[in-house]
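Below, each structure is written out as structure tokens.
Nothing in this text is a laboratory measurement; each read-out follows from the coordinates by a stated rule. The structure presented is a predicted model; accordingly, all values stated were derived computationally and were not measured.
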Structure I
Amino acid sequence: MKKMNDSELVARLARGDESAFSKLMREHGPAVYRYAWALADSPNHVDDLLQDTFLVMWKSRRKITLVGDSMLPWLLTTCRYTAYNSNRRERARRTLPLDAAAVVAAPTDQLGWLRDEIDALGDVDRRLVQLCLVEGRSYSEAAEHLGLSVTAARKRIQRTRSRLAAVRAAGD
């Protein structure tokens with residue numbers, strides 16, 4: 001039996017041939033997996049990137065156009081964009097916690113300025129500090145809870161962090 005090249009496999013894939021999908025995944029999966037390792041923010045996301053890349057291939061099967069004879073450049077490009085989107089979503093969900101070690105190490109009387117500054121914030125900003133910085137909730141969770149956009153929540157937290165850093169620097 002003659003080994004099919006990628007052009008033939010892509011043509012079969014476009015017609016919904018699952019065996020062509022399997023052959024392309026067996027042929028190019030290891031390279032895409034290694035590439036995903038280089039792109040993922042976390043090792044836990046590598047398998048997801050591989051799976052998502054081949055899912056995009058399946059969903060786009062009728063529109064794929066090869067430039068050359070190999071499917072690999074298309075897959076690596078898809079993996080790169082999938083990783084960028086995944087990493088961006090993951091970063092948006094993360095919040096930077098307060099430096100717990102510094103807070104624990106500081107005597108309580110030295111943290112009065114922090115409590116005073118947080119108390120001086122408006123209701124929404126104070127609630128954001130509680131949800132994101134103290135409870136460790138994501139910006140999107142806090143935004144939804146407070147009826148804000150994620151961008152607005154992120155910006156408000158950023159301004160609060162800057163304000164607290166400036167007050168701390170002025171006090172040192």
Structure II
Amino acid sequence: MAVPVIRRACYAQFMAVYICRWPNGEFSIVNARNKAGAIELLDEWGNAEQASLTRMTDCMFDFRLDGDGQIELAQVGESTHDCIMETCYPELEKAFAAAEFDAAGEGYSAKGQKQIRKAVELERTRLWESLQPAKEAETEVGRKIQKQIDAPSVVVNRIVRNAARKRLETKEGEGTKPN
């Protein structure tokens with residue numbers, strides 16, 4: 001009975017958690033074998049080749065059920081929160097550190113809240129100017145597909161490879177001259 005548990009533990013060692021900082025200021029977290037696998041999974045939400053993708057060392061979230069039976073985030077682990085702030089929101093992290101507190105010291109003053117809101121707006125647009133173009137697919141056919149569906153090159157390259165493999169495995173074109 002211990003063998004399946006060992007296999008699962010070994011399998012988990014080959015997986016990594018990645019944080020994807022999207023150019024619009026949002027972030028996603030995904031578990032994948034490698035960066036290319038993370039980009040493929042993140043394609044469900046957007047082309048992550050134009051986003052910042054970083055491997056996380058710690059990742060801990062706590063969820064709960066709300067009264068309607070929906071899953072909601074209860075809390076984020078301390079080191080995970082720190083990683084998110086350092087990786088995704090360095091300007092906001094600086095604003096929190098410098099923001100002025102109210103007279104009671106229990107919250108931020110109006111001036112401090114304004115500093116934080118300004119940093120949030122900055123974080124939503126900060127990466128737009130440094131946006132890297134998406135990587136191109138390896139083949140001309142792949143590049144055409146990529147333009148049509150705005151998919152990451154890793155997804156398009158896999159599609160083209162699979163289609164080519166399937167075509168080569170069939171008898172189609174056998175006995176004719178190659179182009």
Structure III
Amino acid sequence: MNFYESVVIDYLRADRALFLNTECCIQINPADNPDRSGPHWYCDAVAVDFRSKKIFLCEISYGARLSDLTKRLKGWHDNWKGVCHALARDSFLPELWPVRPWLFVPEDFVRLLQERLVHIQNGQPPQFVPLITPLEMVQPWRYRAFNRVGEAAKNPEIISGAMAE
């Protein structure tokens with residue numbers, strides 16, 4: 001776990017309706033050893049939101065090129081039905097609840113991430129539309145612990161979530 005993952009995890013845990021599984025293995029093909037079974041990923045956190053009945057695949061990145069995050073999102077895009085099925089099968093999550101990536105990146109990298117998401121789609125309809133939260137918003141002094149009341153509003157220009165739902 002990198003330094004910023006713990007800050008984001010604390011931010012997510014401050015909403016008592018969210019339940020988290022950190023470093024959660026998402027394994028497309030069931031097998032004893034994910035390293036030999038085909039595509040799989042260790043998601044930074046899977047957050048289950050019981051308030052909105054949604055499942056979030058949380059990824060945290062602050063690499064200047066976002067190359068690892070882009071590679072992961074491409075893998076998920078190419079295997080989206082399998083990703084959603086694996087979550088239901090292995091984590092016993094409700095299959096009818098929508099699954100959506102929730103990405104945490106520095107605010108200065110949001111535009112780059114949005115461009116990468118368009119490239120990943122390659123002219124096809126998106127398999128998912130992620131929610132994007134700038135890392136600057138998860139600073140502990142930006143929200144009240146245990147309920148996130150008083151959380152600052154996100155800049156609507158950088159939120160990909162507006163395209164979803």
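Structural remarks
- Given -21500 for helix-only ellipticity at 222 nm (-39500 (n - 2.57) for each DSSP H run of 4 or more, over all residues; to 500), calculated: source structure among I, II, III: I
- Structure (I, II, III) behind the derived value 15.4, 46 of Rg and Dmax of the Cα atoms in Å: III
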